[in-house]
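In structure tokens below, several structures.
Just so it is clear, none of the values below were taken in a lab; they were calculated from the coordinates. Nothing here was measured: the structure is a model prediction, and the numbers come from that model. Cβ atoms are built from the backbone, for glycine too; each structure is taken alone.
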Structure P
Amino acid sequence: MAGTPHKGVPVTAGPRTVLAYLIRRLIAVIIMVLVVLLATFTIFFMLPKWAGQDIAVLFAGKASGAEQLEGIRVKLGLNDPLLVQFWDFIKGIPMGRDYVNGTDVTHCPAPCFGYSFRTEAPVWETLKDALPVTAALAAGACVLWLAGGVITGVISALRRGTIWDRAAMTTALAGVSLPVFFTGMIAMGIFVHSLGWVKIADSLSTEDPINVWFETLILPWIVLAFLNAAMYARLTRATMLEVLGEDYIRTARAKGLGEGVVIRKHALRSAMTPILTVFGLDLGVLMGGAVLTESTFNLPGLGLEAVKAISSKDLPVILGVTLCAALAIAVANLVVDLLYAVIDPRVRLG
């Protein structure tokens, strides 16, 4: 039937179809973000209250006096109805928020991810200093692991059963099995302390970002990419083996198309869909804070800030990092959905 999408058959979509697809995905992301905000609000504000804990103590600490705790209760609106508290919570992120207790007004500018009553500073002031480090770590590592994993997986699928295939999959199995703190420590022991090829800086300077950031992040990039590329290599190999057995691949070869064209334009394009799905989740989680990697290499990113906040029991900072992670995953999934439509136009018709 004309217009029915089949594998290997080009499918075109008009501007209205593309616009409708974009609107559907945006609506889905907005709903997902609202659900995430509701779940976060429930975990950090409602569950402790139901468990009989004083939320003001969680935000200010047990060492705070009764008068200070009461002021925080008023500022946070903990005596207001839950719907009012939730509305103030979500409204503050894009619009900012004022924590008011009579004449005592604490302003939290947009984007307001909370206010730390321990440090007397908006949480965003802490997050915005750590976010570039995590973003740089995620960007460099994801390029390496995606390229390395996909290329290795494709070659292994094309050379199934050879020495290359066995060696690549054995290495991939080791990469999946080894935790990042173990691999990171081994890598630092060899390349930092023994050979001195790279260095680990105590802080990342903005005066010479290219040299300092590259020298500091190159080893974390490689270690993180090695662990993730292993999974992508195995996933790519399995997907490619399945795709190469499809009828439309045999048809493309029967038409006389070169092997490179068959692999690039037909097999790999179809195999990228599940890879993109996993990539979107991994990138979103990594942008939310690579806790183990940043702790191992002492990188002042979101993950290390979360560890410090947990140690000092600074609940607003923990809440802020959680919100950043949730929003990063939502945005990453939106980007992946848009890439779906580019790689496989049939997605727009779904």
Structure Q
Amino acid sequence: MSKIRKTAVSVPGEEEIVGDSQVMKELRELIKETAISDARILISGESGTGKELVARAIHRSSSRAAFPFITLNCAAIPDTLIESELFGHRKGAFTGASSDRRGKFELAGRGAVFLDEVGDLSPGAQAKLLRVIQEKRIEPLGSEQSLSVDVRILASTNKNLAASCAAGRFREDLFYRLNVIPIGLPPLRERRGDIPALFRHFLSLMKTDMELVPGGEAFLSSYRWPGNVRELRNLAERCSVRFPPGEKLDETALRSLLLEKAPSGIHEEKKRILDLRNALEKGYNEAKELFEQQYLRYQLEKHGGSVSRTASAAGLSPVSLRAKLEKHRIK
């Protein structure tokens, strides 16, 4: 690792990058090194390894930190909406465009745009993104004028984009434009020494005083973690809900939660009804929010996760539905 200018990286609370393994020490140094430039970065790694966490850490330590960090999950946006999401649109540009809307690049101002799972962009969207990188200008849908943009592009993928290029699924010229500085994140199973500290960090975020005992440490370190850091965090949150304060988390306790089966459809339905009944005891605004959240989850599950079918059934536009899903953090 080359010598670099020291730049403080402050990643407090939930966004702290935890781990003393050699690979994590090198990652923190790489964050410092890349933060001082405007070079495009491509972060690769399995789902749940913390790609967005790294992107945010880079942005917070950069000269653009005072400006917005705008994210877009490329895998969650239909091809018909991706151009509008990226570049915005003008009123009347298409059916349902009742007003002007700024896209991610315009919203970022002089900040950064994080393109999560960029490997899922359609060929058409790839071509338009390449043009923006080359010309540093965007053209909102329905507009005859282009706008100059000055943003830093950070991207992530859980795919092998080099292989996707070879197979003709991803533009090679766009790949090299994005892959100026590559950062690869290891799966959690390849840095087992960090797991106990990372789990204790997540427990502290839950405001619980549970104790992870040696037997529990050994169990966590031996598990393969197919869901990576996200799965580990979910386990910590589950512990905070299911166990009382002061619980000693040994192998038996952790195994019972980690390997338990998901609730059946009947149990899930009972939980939904109980949540709705509890909402009746809340104030009007809080009850309304709880109902909307349950309603959207139900409709999304009913329609197989399809945003377009769910929006049609709910009488909403896809754009409005996505805004509500994002507000309630519904994937």
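Okay, here's what the table says:
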item: Winner on distance in nm of label points 7 Å out along Cα→Cβ at positions 32 and 296 once structures P, Q are ranked, highest first; result: Q
item: Of the structures P, Q, the one that 23 was derived from, the read-out being relative contact order in percent (Cα under 8 Å, 6 or more apart); result: P
item: Structure from which -22000 was derived, helix-only ellipticity at 222 nm (-39500 (n - 2.57) for each DSSP H run of 4 or more, over all residues; to 500), options P, Q; result: P
item: Which of P, Q leads on Rg/Rh (Cα atoms, Kirkwood Rh), largest value; result: P
item: Which of P, Q yields 4.5 [distance in nm of label points 7 Å out along Cα→Cβ at positions 120 and 280, calculated]; result: P
